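Multiple structures follow.
No value in this document is a laboratory result; all are computed from the given coordinates. Since we're looking at a predicted model, the values are computed, not measured. Cβ atoms are built from the backbone, for glycine too; each structure is taken alone.
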Structure I
Amino acid sequence: MAKFVAVPASPESFLAASDISIMDLIINLNKPSGITSQQAVTRVKKILTAKKAGHTGTLDPLATGLMIVCLGEATKVSRYLLDMDKKYQARVKLGERTDTGDAGGRVIETADISSFTEGALLDAVMGFRGTIEQTPPMYSAIKVGGKALYTLARKGLEVERKSRTVMIHDIEVTGIDLPFFDLVVSCSKGTYIRTLCEDIGRKLGTVAHLAALKRLAVGRFAIEDALTFDELALRDPVPDGQSIFTIDNALSAMPEIILDEEESRKVQQGQQIPVRRADLYEGLPAVKLKGPGGELIGIGNIESGIVVIGRILKSQFDLLKC
């Protein structure tokens, strides 16, 4: 019977990792402005000669900062990294609205802001802390009727979008130089900073747009540890738990189940297996499934005491915990 481990292994623990493959790693990348997220992924693939790569959350071309790039088998777990909270640094411009909601768009409306006070601005911003409703912008990758909204927006079309609930864990004004002001925002997944900027302007009785954006953090991944393309090209792709991660370590906050050899074999064949004390972790979004040697072999969740397989990992290279 599988053994449940509620607390992830200590970051200080190391196992042999001579077989770690650069094809199964997760890169903490510092994306520059002027390129799309997919172009950034393609460049990482070229630098590391990886055959397969993807990312866990889009940054607009004008945006900079932290992007998580998954290589090889790590692309299978990207969805488990999408749910992490994020932190941004944003510059907002009051008095102008653009068709895209950011500085890359065309100014379509202006307003006078000469009567604004810093106190009114601070009060308005603080009103967005907590649970809020957002309507996704037209210039977004959300699909309606099978088409991405941005493709419709580029044709001059606008369609009705459903609002979504997001969480602003913290929001702070870090500088004011009207018509600009700077924010640091910690938020849940799915938060559109462009929309937040426009909504702040609307609450002030004016218009606004996002002038600049930098992603500072995604979960445990921090911009201070992110690698530029040049830095990535100059170093060996060895996991260090800061800039380059194994799949196992990137998911260090996820509880794990240790399987015996027979259970491991069944999981690798896609079979469901029972676990003890299902009440301890029934309903958890996901758990790591590990073989008797500590190797990560899959991700699943528990339903009615049974491990339901979400992803099976062919890699046996996640033995390093850094």
Structure II
Amino acid sequence: MSRDIFAGRPALRRSVYRAMFACVPLVPMQISRIIAYFIALVGWACDHRGRRVVAANLAPLIPGTKPQALRRAVRRSYVAFSWMCVENLNLHRLPVSMCRAPFFQICDPWHSLAKPPLAGPAILVCPHVNFELAPAYLNRLNKMERLHAISLTHDDPEIDQLFDRVRATMGVQSLLVDEAPLASLRHLHDGHLIGIVGDRDYTGSGLSVPVGRRHIRIPVGPAALSVQTGAPIIPTFMARHGHTRFRFYLGKPIRPDTTLAKRYQVQGLTEQLTAWYTRCLRAAPCQWVAFHPVWEEGVKGLGAPPCWV
């Protein structure tokens, strides 16, 4: 819905972003969450087209569900997204006390964080679920010093700079998609961490993989970087448990099978990552940021998703 409102109005869009970045941090977090909750409900009630898209995206992750359960999941998706946006704008003032139990717990059965801070070269991947929050929590706990995160441009340098300033407070440097391939290789060779939100293809060159009875295009970037540099891929996932509590999960680090040709190494790694994304999204479908068509089959009446969603 917001894309339709701001289409052709770059000055209005820029002003709204400026106001959000200036005003939201001035409001106490609990009040911000309450305001965000009601804004989410208004958006959910008014955004008929968006509800259809979100329902189509979530339906394969909630098999055998009743229509009312799916409607409830769609509404919760709007609320979770609104809360995440408010929290993203407050990352620079995240207190250390909120980064410890019971508010934040780390599930690390493979001991990736046994000797913090998390060191590279490594590629951290996650789905579109609380993806901006995880680096902030890890940074506050001194478990991660610096992360180079591949991000999309907002097609407005001023808006990009607003996000970059907030990310910098949690030790994250943005790498725009156009610059990411060469910059990521350089950072991995220098022993740094690369962060990628990898459950959705933005370039149109992703690998089509099945998820149940649907297909989704997954970017091959994480796998290609791992094959070229030998850096392990560490799957991650940050799930909300209640209003203010989170759990951060680290999966088993995966490496390419060097006995195979590089093409099949990339395919194998991408399929393993898809299995991780699927488990994560089925565990918390309402927290998935999926407001544009993500399945290759598209949404009836809306067509297939463009490559930039």
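When relative contact order in percent (Cα under 8 Å, 6 or more apart) is calculated for each of I, II, the greatest value falls to I.
Ranked on mean count of other Cβ atoms within 10 Å over residues 167-174, which label among I, II comes first with the largest value? Please list the in-between numbers first.
On the way: I: 15.0; II: 17.9.
That would be structure II.
A value of -13500 for helix-only ellipticity at 222 nm (-39500 (n - 2.57) for each DSSP H run of 4 or more, over all residues; to 500), calculated from one of I, II, originates in structure II. Ranked by mean count of other Cβ atoms within 10 Å over residues 23-30, structures I, II are led by I, which has the greatest value.
Out of I, II, which structure matches 1.9 when distance in nm of label points 7 Å out along Cα→Cβ at positions 79 and 199 is calculated? Please list the in-between numbers first.
Numbers: I: 2.7; II: 1.9.
The value was obtained from structure II.
Ranked by mean count of other Cβ atoms within 10 Å over residues 135-142, structures I, II are led by II, which has the greatest value.
For the structures shown (I, II), distance in nm of label points 7 Å out along Cα→Cβ at positions 127 and 191 is largest in II. Taking distance in nm of label points 7 Å out along Cα→Cβ at positions 207 and 231 as the measure, the highest value among I, II is held by I. Hey, mean projected area of the Cα convex hull in nm² derived from one of I, II reads 18.4; which structure? Label of the source structure: I.
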